[in-house]
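Nothing in this text is a laboratory measurement; each read-out follows from the coordinates by a stated rule. Since this is a predicted model, take the numbers as computed values, not measurements. Cβ atoms are built from the backbone, for glycine too; each structure is taken alone.
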Structure P
Amino acid sequence: MDIMTPSATAAEPLKLALVIGSNRAGRFGSVIADWFLSRVGERPDFTVDVVDVAAHDLPTAHSWNPDEATRAALAGVSPRLAAADAYVVLTPEYNHSYPAGLKNLIDWHYGEWQAKPVAFVSYGGISGGLRAVEHLRQVFAELHAVTVRDAVSFPNAGAQFGDDGAHKDPAAAEAAAKSLLDQLAWWARALKDAKSRVPYTG
């Protein structure tokens, strides 16, 4: 059996947290998120919890010392991130990097990310958000997470989707999403099994 294909005999679905990183008004990320969730919905090997930065009133500026309301919002997300076996981070690209609200969410947490896999879905202009993804890979390496090699990227994203939110040429994007999710499932099960036998002490 191809090691990248989820096992049909897997005992229970993996808990996937989809982190939506943009909190700008009128963001295009909601269209991308709905498209990606429809792909995950076809997978019996995942259940999904959507952690939306915009839904938690996180500030648009990064802060190492957030106010009490922000602390409470960040802390409220902690159990959901801790419960996840794997993550997909959906990010736009702002000035060659990723949003400050997403940075707040990542930096506030530490142990929640450790020894778990993280995959990326990105969107933007000509680069499709990949420069933001490269920054995120460095951040998650510091947090002892394992980033999945394959990503899903949407250059000039607005032109790729119709008014109904459907992708205009879905074959390549759907193939990329399948590859990402196959790899994420493999890493999530491998790391989960390893931690059940030997606790991670990084």
Structure Q
Amino acid sequence: MLLAIDTSAGTSVAIVDRDRGVIAERGVADTMRHAEVIGGMIEAVLAESGVARSALSGVVAGMGPGPFTGLRVGIAAARTFALALGRPLVPVVSHDAVAFAHFGGATGSARTAPLLVVTDARRREVYWSAYSGVDELGLPVRLDGPGLAKPDALPAEVEARVFDAPFERLDATEISAGALGMVAELTFAARRPFAADEPLYLRSPDVTPSNGPKRVTR
């Protein structure tokens, strides 16, 4: 069983199991209160699921793409929890969870058109990832991305680079930690590599440290 955490959009936390699916999940759409709510949400899903911390085999972290301030809260929480448990951190691209849920997960669905996942990057920009569908295990097949673009330029840019057929666009405002965890479970079962253990900020943070101490004058 896995604890899954994502703060690339709102805040979402879940307990998942490969055989049982999503056992417990909590989500908050607010993009400004990640740090305030995440601790309580972790405690809530653990209590609701009845799963002991010792029964967890790892902690899944949504690696984005996402804005710097929000995304780092979830990744830091996942790393801290994994370290405290002595369990591995499992990195997963957050957009993969959206595609997984859209295409029906491991059970599959009637959706066959390629998919463009779009999330808010702020600063009048969006993050995007392109998917052709899912493979035989139900895992999303990412064609390109994650990338960063201006909203007006996005359709033409993606069509020219990726798609050669009509595609669906999904503007996601939340990322399901349950779907994120199931992507991790199926990826591990298939013995495939996980995402890189690096946050997908795709640009510099809003605030950067100064190059040196300020000069004091009198």
Structure R
Amino acid sequence: MTTQRKPLSTTTRRNEVSRRAILTAAFELVQEVGYARLSIEGIAARAGVGKQTIYRWWPSKGAVLFDAFLMLSERPDGEGSALPDTGDLEADLKTVLRATIEELNDPRYDEPMRALNTEITHDPALAALYAERLDGPMRELKKQRLRSAQRAGQLAGGLNLDVAVDMLWGPLLNRWLQRSGALTPDYADSIVETALNGLRPRREGLRSLP
């Protein structure tokens, strides 16, 4: 017996259209006016909704912007993301870090992401939401890829995967946040190479020099 999915109600469809309009408006406006001048009233006007609609769904403009980023990361097929796993750990990590650098260098994302990071620093509730809905799941995806490498003997079995994730992605994000240097593909590659030279298991049979 097949189970038919119930069609979405008119109210649900209308709510989804309004939600996406609000999130799109927030993302566009923060690029145009900056986060300091971004307001719930401005978002409501751009989205064509009442500001009470926004306050009913989000407690602050930071929460709206955070959901805008989540919307941008949604895949059309509804499937979750996964890091590439070709069997070549070094190549896969370089691919991921290069893609991250490309996104961080995109002027469309720079101002919104910096604003969101600042807001997370000052808003414990938003920080908790970020950890639960974005950072935590993304960290688990990264650890899954490293676990696969452990099973293949490419990483030490007792490796602390949380520390490994921090070693691989931390330098990149730190350089971006502090504007302390250029974000280039070569820099991404050097992070991976430096980290893996210390993370790979020792080869059996090699003896220490006297």
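List of remarks:
- Which entry (P, Q, R) yields the derived value -9500 for helix-only ellipticity at 222 nm (-39500 (n - 2.57) for each DSSP H run of 4 or more, over all residues; to 500): Q
- Rg and Dmax of the Cα atoms in Å from the coordinates reads 16.4, 51; which among P, Q, R: P
- Per distance in nm of label points 7 Å out along Cα→Cβ at positions 86 and 182, the highest-valued of structures P, Q, R: Q
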